[in-house]
1. From which structure (P, Q, R) was helix-only ellipticity at 222 nm (-39500 (n - 2.57) for each DSSP H run of 4 or more, over all residues; to 500) calculated, if the value obtained is -37500?
2. Quick check for you: by FRET efficiency 1/(1 + (r/R0)^6) of positions 39 and 79 (r between Cβ atoms, R0 = 41 Å, to 0.05), which of P, Q, R is greatest?
3. Taking 2.9 as the value of distance in nm of label points 7 Å out along Cα→Cβ at positions 31 and 63 derived from one of the structures shown (P, Q, R), identify that structure.
4. Here volume of the Cα convex hull per residue in Å³ has been calculated and equals 90, so which of P, Q, R was it run on?
Structure P
Amino acid sequence: MLNINDDVGVRINKTFRSFVFAAGGHENLNFGERDVRNYVAQSRRALGKEGDGKTLLNYFFRMRELNPQFISTLIWAMITAYDMYFGFMLEAG
């Protein structure tokens, strides 16, 4: 239930309150809201256990297989965004 609620965006405190209600009060639970937050954080980290960098590279490789121009387009978009940002900053300064 925790992972499902987290996936759909239910706030952790709301999920915890539903546990408290279902158990009939705080005294009937052997864990607290902090334990729920730690569990959710650990689950989120486990999803990216390869590491963010490796996950991003794998995504880029998959996209390149679908579209051989993907990397060129990505680099062009990054350069354009960089030029637009710093051009704006130079004009503003």
Structure Q
Amino acid sequence: MLLLIDKIKEKLLRLYNQKIFLLKINNKVQNCRVLGKVNCNATNLIIGNNVTIYPNVTFWGDGEIRTGDNVDIGYNTIIFLLKMVVFTLVSMLQLQ
């Protein structure tokens, strides 16, 4: 019973984190999966379709951060910039 409650809690927390992230970036995204807390201090963030963002990712800076479609951004990744960065095609970014 306790495991079921924990599973429901984790699912609700993932949905909450995803909703808050999408509200912060004001972006209409299809199939964006947010699997944990995302720190978003970027002023211009554009997320493509079918993007997966793993826990503890940080977007930071005043430049334009744009991900293309089918992008995975790995655990504990920090993306900081002052100008512009673009991730496109089927790419995977994971910095440790």
Structure R
Amino acid sequence: MAENNVVEAATRRLAAALDGLEAALERRQDADRAEEALAAQVAALASDRSRLAFELDIQTARAQKLDAAGREISRRLDSAVDAVRAVVNANEA
């Protein structure tokens, strides 16, 4: 009988240890899935960052071209105003 109790106690301990092992395995698998999901998010963010940096470079170049065009237009308008003033002044004299 006592030997039977020892075997039963050992069986219960083994079952409890296996349950604990299964629980630890499930937690590890959950952690692995979470890590994979996080890695996917990081990859998506890196991709978005690259795309946004590229778009920013394009818009920065466009802004610089527009700024240069604006300066050229301003220069030409100043020249045209000066020419009109010269004509008006010449006709008034």
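A short reminder: the numbers here are calculations on the coordinates, not readings from a lab. For clarity, every value in this text was computed on a predicted model and none was experimentally measured. Cβ atoms are built from the backbone, for glycine too; each structure is taken alone.
1. Source structure for this number: R.
2. Result for FRET efficiency 1/(1 + (r/R0)^6) of positions 39 and 79 (r between Cβ atoms, R0 = 41 Å, to 0.05) over P, Q, R: largest is Q.
3. On the way: P: 3.6; Q: 2.9; R: 4.6.
Corresponding structure: Q.
4. Q
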